[in-house]
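Q: What follows is a group of structures, each given as structure tokens.
Taken together, the values in this text are just the output of simple stated rules run on the coordinates, not laboratory data. Just so it is clear, the model here is predicted, and its values are computed rather than measured. Cβ atoms are built from the backbone, for glycine too; each structure is taken alone.
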Structure P
Amino acid sequence: MLLHGSELNIDANGDVDWGPEFLAGFDVCVASVHGEFTQSKDEMTRRIVRACENPYVNIIGHPTARMIGRRAPIEFDLDEVFRAAARTGTALEINSYPDRLDLRDEHVLWAKRHGVKFAIDTDSHATVHLPFLRYGIGTAQRGWLSKDDVINTWPLAKLRKFLRKGRA
């Protein structure tokens, strides 16, 4: 079964690219910070928390937005974002792409303690990137995750229920 999904940008206010009428047509939406990286820690925290509170955002992509060797991680209150993700039923991405490796293993363990669920992916832009999944799996293992913590290991019915995120 294939799910219909999209990656969305989280703007400076925490809004995403499209409104609810359009987003309702997707099975899964990943929202990520792709710009405005210099906001204060408080502004960035509010921005990500607001995205978590969007009923159509299922996953926060590459949460720290780091690009290894090219861009430092954004600053935000990790505890507050982890609490918001757990409270709203928003998973956090473990991005396996070698240029990102985001989240780090200690963040995964920390978020798990808050009750956060995760999605492991390769951020592939070509089929040759698919083997990078092993890096995300390694990060999840070092963060002490089990298959119950990783939404893309779940049976389809359980995953679909999670993706509804409280919507009818």
Structure Q
Amino acid sequence: MQEHTSNALMIATVNRIQLLPSEIKRRFDDGGIWFVDLPHRGAIRDIFLIHLAKYFPSQFADGGDPWSERDWYRLLRGYQGSTPVEIANAVTRCATEFYCNLSDEERREAAVIPTVSIEGLLGQLSQFNKASIRDAEDLQAIRNKAYYARPAGSEDKSEYAVVKQELFEYQGHYLEAG
């Protein structure tokens, strides 16, 4: 790589950056190391909307959203720690279940409009183990080693963002003068 002179962009992904030789890591000391974490709640909602519009266009086409803020909070809390693929698979399975549950007559007429519910999506949570639970120790080890990397995702500024709180608040005592 040191003798490489052409104008080329090299992209690589690794989960254990500490296992790379230092000469490779030095090539990216100028900020070329990025950390991609699991999506935050605002991103989870965006991922859901993309896949819901694809499989359930009558409910979600053209930016439509039939669900209340409370429904979204329930869904986002349930899918916190899920990967984008896990979210996409849950929506796909809901669409598959919808079509599999149609009667033969409904299939022949093909006039049924596919719909999905919050309960259907929450029910999918019991059908898989989230990566954040299945690989919790591995993910935390990766996060612990990513302190020098630039975050690939933006800060969650959606209305569904988790409010940051201090673990301990200082309850200082003030001395009065004189």
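Q: Which structure, out of P, Q, was distance in nm of label points 7 Å out along Cα→Cβ at positions 10 and 130 calculated from, if the result is 3.0?
A: Only one of P, Q returns 3.0 for distance in nm of label points 7 Å out along Cα→Cβ at positions 10 and 130, namely P.
Q: Further, regarding this structure: Have a look at P, Q and say which one yields 18 for relative contact order in percent (Cα under 8 Å, 6 or more apart), as calculated.
A: It traces back to P.
Q: Here is a follow-up. Tell me which structure, out of P, Q, gives 0.75 once FRET efficiency 1/(1 + (r/R0)^6) of positions 106 and 154 (r between Cβ atoms, R0 = 30 Å, to 0.05) is calculated.
A: P
Q: Here Cα Rg over 2.2 N^0.38 Å has been calculated and equals 1.45, so which of P, Q was it run on?
A: Q
Q: Right, next: Give the label, chosen from P, Q, of the structure having the highest value of mean count of other Cβ atoms within 10 Å over residues 98-105.
A: Biggest value here belongs to P.
Q: As an exercise: mean count of other Cβ atoms within 10 Å over residues 58-65, calculated from one structure in P, Q, equals 12.2. Which structure is it?
A: Traced to structure Q.
Q: Consider the structures P, Q: one of them gives -9500 for helix-only ellipticity at 222 nm (-39500 (n - 2.57) for each DSSP H run of 4 or more, over all residues; to 500) as calculated from the coordinates. Say which.
A: P
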